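Below are structures written as structure tokens.
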Structure 1
Amino acid sequence: MSQPAQAQDTSAETPWPLSTYSSKLKAHIEMAPPTWVEGQLVEFNLRNGNAWMTLRDLEQEVSFSTVAWRTVAGGLNGTVSPGSRVVALVKPNLYEKSGRLSLVAQQMKPVGLGDLLARIEQLKQKLAAEGLFRAELKQSLPVLPLRIGLITGRNSDAKKDILRNTHARWAAAQFEIREVATQGPTAPQEVAAALAELDADATVEVIVIARGGGALEEVVLPFSDERLIRAVAAARTPVVSAIGHEADRPLLDEVADMRASTPTGAAKLLVVDEAQERENLSQARERMSSGVERLLRRETDWLQAVRSRPVLAQPQDMLSVRSQELAGLRRRALFGMESALARGTDWVSHTRARVRSLSPQSTLDRGYAVVQAQREAGWEVLREAGTLTRGDQLSIMVASGELTARAEEIYPRDQNTPQNRKAAQ
């Protein structure tokens, strides 16, 4: 009975022998092209000219058995060793008898420190182009944080230095501490996880990432990891970088809101010096007291100078002068009023005399009389005798009283009246 040609054609009745599956799987795996990978050697043994190694991922718990045959292994002895960080051109290989998958290294070379620093420089330029290092993104540190988050190594000297120096400056300082790996492949992940946890704590007002000095690759590489740098850039809480390495600064120093050259120096950034602040307060009180005293003396002198002025030294003089001025004004007012009244009285007298001299009564008093004649419309003042007829009723007003009469004789103007005849005689 023939075997199925394809895996999908197999069944419980027509299975593949395990050797067939193994050979076909080997052929499929070996179709994968050679690939450059990076990892860390955790084992390196030379046997019979071949190199038997274990290659582990730099961050994850992933490892592969790796072999370099004689032609390649000869150039590796003395070049790489357990703990070396390497890049290798590998091709997968399946050992059919045991079904063990391994990698065959066709080329391998250690990753030099210069290569790592070049990668970091490329990453720095990339992140700078994205704007992660801009000064305007930096947050200011609180003057006296309620609680300080500290991310550092387990029982590290950096932790002891920060705690000791911070409490020496401000005894009431409180810390929320996360101890993580600060070197090795897992350091960036652990630091980023601790950062996220402290950033979510509302009581933590500033976070310090601290590590003491050490080899360049132990200090710079873990704290230049891209994921850690982006986590720091995204943090809402101000972050202080206190990585004790001056020769080559990790990228954490670039993205952090504040950089301390050493963990000890971080304490000066976190809190003020209590003793110095007390001294400053004491000096401020003395300056304020001296200032108040000077102000009081200056104001006292000013008050004395004001009090010595005549207006305050003898204020009654001012009242006396004003009283005299007021008396003079009153006299002038009374005199003016009397003069105005006298002139008014004279004017009233003269006006009354003129009015009286012009009044009809004055004319009557001189012997004249007002004669009115009765007409159909009523009594009218008689101005012409020629308008009367014999027997017309007359009313005569004299200086004192009135009388009535009748027209008996009428003499028009220019006629010979009894008065004219009398005057002619």
Structure 2
Amino acid sequence: MSAPSEPAPALSFTGSREFWVLSGYAVALGVFGAFAGLVFMGVIGLGGRWYVASDPGWFGGQWWWVAVTAAAGLVVGLLRRLTRLPEEIPGLIDDLKAGHVEPRLVPGVAVVSAVSLIGGASLGPEKALGSLGGGAGSWVSRRRRLSREDSQLTTLSGFAGAYGGLFSSTVIVVMFILELARPGGHRFAKALVGDIVASSVSFGIYFVIAGSVFLDAYQVPQYAFEDWQLAAAIPLGLLAALAVTVLVAFVQGAARLFDLVKLPGMVRSTLGGVMFGVVGVILPLTMFTGSDQLKTVLHGAGNWGVGLLVVLVFAKQLTFAVSQASGFVGGPIFPALFIGGTLGVLVHEVVPGVPLGLAFTCLLAAVPGSLAAAPFSMVLLAAFLTQVGALQTAPILIAVVTSFLTMEAAKYLVARRRRARDAAGKPGTSD
């Protein structure tokens, strides 16, 4: 008798046709994301040149700014109607978790977000860029009739292609997407490869054409690492969690206020423009994404006083909440970086014994890290943005994890109390 033949060894994922097809889509989406990012960032950069903050302190703005922000609100309302953009659109984090972006919403999101950012709204560009890249991935998936799993992975590659140029680091982009999308099982390896390919291609094209990167944006004074800084990172993380809690309260309060008054869409967005425009006249650094404004805070806060920094943190939270609630479109990451960085400068001004570099980097990462539930990517982002040493990243990680766990624990307790209240409200069953 002949020996039974052994089964043929299973091919690895890289040895399958599926791998090369998805990699090809990732390359194409990386190219698309790079040029989409160049165009979008170029448009909002040129459009925002009307903003000149000669005096970053109290009432450093010009009152004609309010006319510009109100006009931006009017155009936002008109464009939302023309593009039939729903009143409620999925947020960036929701899109990443779903692994899908509805292609028909992309033109409206991109155009409205561009006007929002040009008009000075306290929002970031990551929502529009994510919609462009992710929407392209979902469109390709639909056209090629990919499976649900491959469609989600291709959409994530689209996000990676859109963010490769924006964040100027493949490592940060891949970590950010994987933390928020959380693909499990064998999908993780597929998503990892696609995201690396797309973001690398995008960064290469973006850097060659634009010649600039987002990294090393904030120069902080170098400081020697000491053991006590590990313990100091814990209260810094708790402070970040408190700031995020206040921010969430502002967002919910603004949403309820605008829902209560029930204004037509164009009136609502125009009113929102007037509101954050007035705040911008009083405190010019609350305008726009906060990326350039944070540089001003970092280098000039020593001459302002603690009171201005405190008000600036709350004012930025307010303008972000108003911008979102009134119909402007944008992302939360860049405003959260501004809030965290400014809060770090404030800590140093109040407690000079805490090095500026320590307070700034810990809170720069901890606020967006707990807000977006992406702690490790924000640690990398803060380290790359400030170019601190390897040892100095340890307190950053502790602060971010502290803030993240505090917020997650708060969410758990709120959900548990809500379930208990709902259970108590149900009528009991009689024997």
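Since every read-out is calculated from the coordinates, none of them should be taken as a lab result. For clarity, every value in this text was computed on a predicted model and none was experimentally measured. Cβ atoms are built from the backbone, for glycine too; each structure is taken alone.
Quick notes on this one:
- Per distance in nm of label points 7 Å out along Cα→Cβ at positions 236 and 316, the highest-valued of structures 1, 2: 1
- Answer label among 1, 2 for the case where relative contact order in percent (Cα under 8 Å, 6 or more apart), calculated from the coordinates, equals 9: 1
- Given 136, 43, 17 for semi-axes √(5λ) of the Cα gyration tensor in Å, calculated: source structure among 1, 2: 1
- Structure from which -1.18 was derived, log10 I(q)/I(0) by the Debye sum over Cα atoms at q = 0.15 Å⁻¹, for residues 156-331 alone, options 1, 2: 2
- For 11.9 (distance in nm of label points 7 Å out along Cα→Cβ at positions 44 and 324, calculated) the corresponding structure among 1, 2: 1
- Source structure (of 1, 2) for helix-only ellipticity at 222 nm (-39500 (n - 2.57) for each DSSP H run of 4 or more, over all residues; to 500), computed value -24000: 2
- Among candidates 1, 2, the computation of FRET efficiency 1/(1 + (r/R0)^6) of positions 276 and 372 (r between Cβ atoms, R0 = 35 Å, to 0.05) that gave 0.95 used structure 2.
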